[in-house]
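So, here's a batch of structures to check.
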Structure P
């Protein structure tokens, strides 16, 4: 899509959103329990925040008001954009299509290296929001011919009710839905959500509890459970590992992670090693060297994972190679596709089946 047209679309989106602002009542949250009068426990994610009247959860967007838990961000996105789907990153899901990307403020996993900290670490009263109903979002995706809608940029789990309602409406309009997530969610809400999702990119930020406790406010085990449940539910997903110098770039940690992926999930799920840039509170580390990303990719391929990519840096490792004949079957330049050599889900050159979602089922 030409850059000038993208700019025009963005301006139209902003004007549309501003014109639709209106006051809406708060949305009662799903997945919580009343412990005592005016005391509740949120069961959406592993934090399981216990909140007294007037208190807000660790995510910053779920508030106990007189014994009822409410979402403070339902219908209130702070970011709406049209992206190439490759930006999520999703390389094996409807390549070269546009995706409507939305986010609200908030996050339930406070990483000190957050790449979108300006909105993920903000509170609803600290930024200007837009009022858009789930129907508005779906209509916007239809208007601009977006194949899918992404819940992204921050942590979509924290705007669960909004995401779920959008996903339900989107499916009725044959619009796909994508969850770009840290994977920090409990089993019950995850299994319900999977019924209305078509794809996900799940961050596996490191492969030790020490890493998670040092660089985030979460734990590793729930993320591993999310990956296994996503597989059980038949959800298509890809995995991203942001490689941070002196944090999770140890070759043994990377090998152990890749072996776990191979043995617990299989070898077909695409794995992205993404380049770190100093952001938020982790400013004393350099950007990830290319040689480190290449090392990680070599380890993953050696372990047996079929589709491995390097992200946030322009290299030939963005291309998709047939695991059988070794030829390029998707030629990428940044987020854009130069050519696709896949027919009916198979390599054009040798007929090998390529894992992915390439077109709608007939």
Structure Q
């Protein structure tokens, strides 16, 4: 007689399983960068980091509906837009060598501030030249900034949106900075009724000039993520699953590549674009768009595209647990860490003004890091 025993704690499958092309870790290593990727339904910010052995590490941090990510490399700042908050992090280089395993991390982002915005459906965010953080407040159809006394400070909204109300009238979503100023935006409709953009989502998208409050392009299919890079304007035509170049003088655009997913979230380095792809849900919001008609199955992950040729050169694809990507942000560190607010290292790490360091005893002073960020212990 034999009996079978059942392991009371069987190994669990990875709920956020991913696969990647073998060259992706080498690309990140050669460039000396990593990626910060937000996925709002899964409630994670993912740090994508190359391992020394040629592997790829996807490191998850929990947030409530994270979407927009803004990086200020000059001052080592990183902002994460959530369901009703904006989290601000600072890189403290002196902390990185203390993290386990020792000697592996080259950046340590510690939480510095949490601003409560209320539910404003934060989409893209970016730092301006004057250090203000600009936020696409999609629920109120406005570009806004933050101050300590208010949920948000509405600064600009499209001329055709006649009220400031939490009604998502045009689905303002994308923000392009030029010379450190908010210059272009994208929206899914030229509409002024609650949720009105949904009626013509297939081709109702627009591209606008902020200073002139003027529509420059019409007829886009769910545009997102406008960017100026190498003196060329780019945007993601998400409804087509494409990366497009914009020709402003002629008020036209052309796709340089079509990808196997809903394109949203992009950052550039050298000749490469790192582009977020989402599967998109089978729902009324996404029905009828060209991408869904073109592909029965769609991918979720980060695709690396050569912008000179339109060729896909590498990708990271999530196979379980993640169905959508919102933001993709390149970080100038090979193996960064984001510490959670209750991490013991956060409890014992301090940033103080340079003038105050004179009173700190030498054993507690950090060694010079060569960074412009104020030293921390």
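Below are the figures for this structure:
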item	result
Structure with the greatest value (metric distance in nm of label points 7 Å out along Cα→Cβ at positions 65 and 185, set P, Q)	P
Source structure (of P, Q) for Rg and Dmax of the Cα atoms in Å, for residues 97-192 alone, computed value 16.7, 56	Q
Origin of the derived value 0.90 (FRET efficiency 1/(1 + (r/R0)^6) of positions 273 and 345 (r between Cβ atoms, R0 = 35 Å, to 0.05); candidates P, Q)	P
Answer label among P, Q for the case where distance in nm of label points 7 Å out along Cα→Cβ at positions 233 and 265, calculated from the coordinates, equals 1.5	P
Computed 24.4 for mean count of other Cβ atoms within 10 Å over residues 33-40 - originating structure among P, Q	Q
Of the structures P, Q, the one that -1000 was derived from, the read-out being helix-only ellipticity at 222 nm (-39500 (n - 2.57) for each DSSP H run of 4 or more, over all residues; to 500)	Q
Which of P, Q leads on relative contact order in percent (Cα under 8 Å, 6 or more apart), largest value	Q
Entry that produces 0.95 once FRET efficiency 1/(1 + (r/R0)^6) of positions 41 and 105 (r between Cβ atoms, R0 = 35 Å, to 0.05) is calculated, selected from P, Q	P
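Readers should treat all values here as calculations from the given coordinates under stated rules, not as data from a laboratory. Computed from a prediction, not measured in an experiment: that's the story for all the values here. Cβ atoms are built from the backbone, for glycine too; each structure is taken alone.
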